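Throughout, read-outs are computed from the coordinates displayed, never taken from laboratory work. Note that this is a predicted model, so its numbers are computed, not measured. Cβ atoms are built from the backbone, for glycine too; each structure is taken alone.
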Structure P
Amino acid sequence: MSTRLFLDTNVMLDLLGERIPYYDAIAKVATLADKGQITMVVSALSFATVSYFLTKFENAEKAKEKLRKFRIISEICSLDELIIEKGLNSNFSDFEDSLQYFSALKADCCLLITRNGKDFKASQIPVMTAEEYLASIKKK
């Protein structure tokens, strides 16, 4: 079974929006997923959020095409009533972050990739940036 990494929305947007200086590291992570070396997991919520932001900077069809290609190399986890309930009753200050976190747990991810690690202080799984993750696997 491959390593299951959960990508926070901001990291997915870094990749699909090619946001510098974050793009290179997450693109390398995506390449690992494309090669089948890891599994990238994202919330269904992230697809909607990323689509919204991408269409602010490019046309809707180009945004959809990027999402279609991303879908091929990622796994989408469902956002259900239990995750919503956990998020509403959690100590997270940001509701969206709580949904991401509980989605990662439900999808059996062993790591959460984000640029906002401070938002996941109480995480039961490791939280890293894409750069930190790449550095960690180089050491192995």
Structure Q
Amino acid sequence: MSEAPKPRPEFRNINIFNDVRTYRLPLAGWVSILHRASGALMFLLLPFIIWLFDKSISSEISFGQFSAAFSAGLGVFPAWFVKLVVLALIWAYLHHLLAGVRHLYLDVSHRTTKTFGRQSAVATIGASVLLTLVLGAKLFGLY
């Protein structure tokens, strides 16, 4: 005789007013959400990225305008604000790239254990933050 299967756990929807403050999203969930947020940030700032690229390669005069955006500012935006936007773009690109590679690796290797998911999430966030700090130090002239 076979045993009757155990009843499956019942999952209910999260109540936005009561449960969101106490719900703890796993680190792999944060990586996934940040992957989407970084993609959206890059998409929204695409006109700025295209403008930067155009100014940097068109001519010597336009390259001077490109360089001036980082030293004197851009219209009503001061130079520090332009650098912060570019720093956000640097983080978005690096995190989106590393999280995308992580997602692809998980899809291909089928390593879907909780431990590996957490380890790869820590590695993804750590590498994206470390590389952003290194490139941000270069952007702000620290080396």
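Worth a mention:
- Structures P, Q were shown, and mean count of other Cβ atoms within 10 Å over residues 24-31 at 13.8 was computed from Q.
- When FRET efficiency 1/(1 + (r/R0)^6) of positions 8 and 56 (r between Cβ atoms, R0 = 25 Å, to 0.05) is calculated for each of structures P, Q, structure P gives the greatest result.
- Looking across P, Q, the calculation of distance in nm of label points 7 Å out along Cα→Cβ at positions 16 and 112 that yields 2.0 traces back to P.
- Looking across P, Q, the calculation of semi-axes √(5λ) of the Cα gyration tensor in Å that yields 21, 19, 14 traces back to P.
- Mean count of other Cβ atoms within 10 Å over residues 40-47 - highest-scoring structure of P, Q: P
- For helix-only ellipticity at 222 nm (-39500 (n - 2.57) for each DSSP H run of 4 or more, over all residues; to 500) computed as -24000, the structure of P, Q it came from: Q
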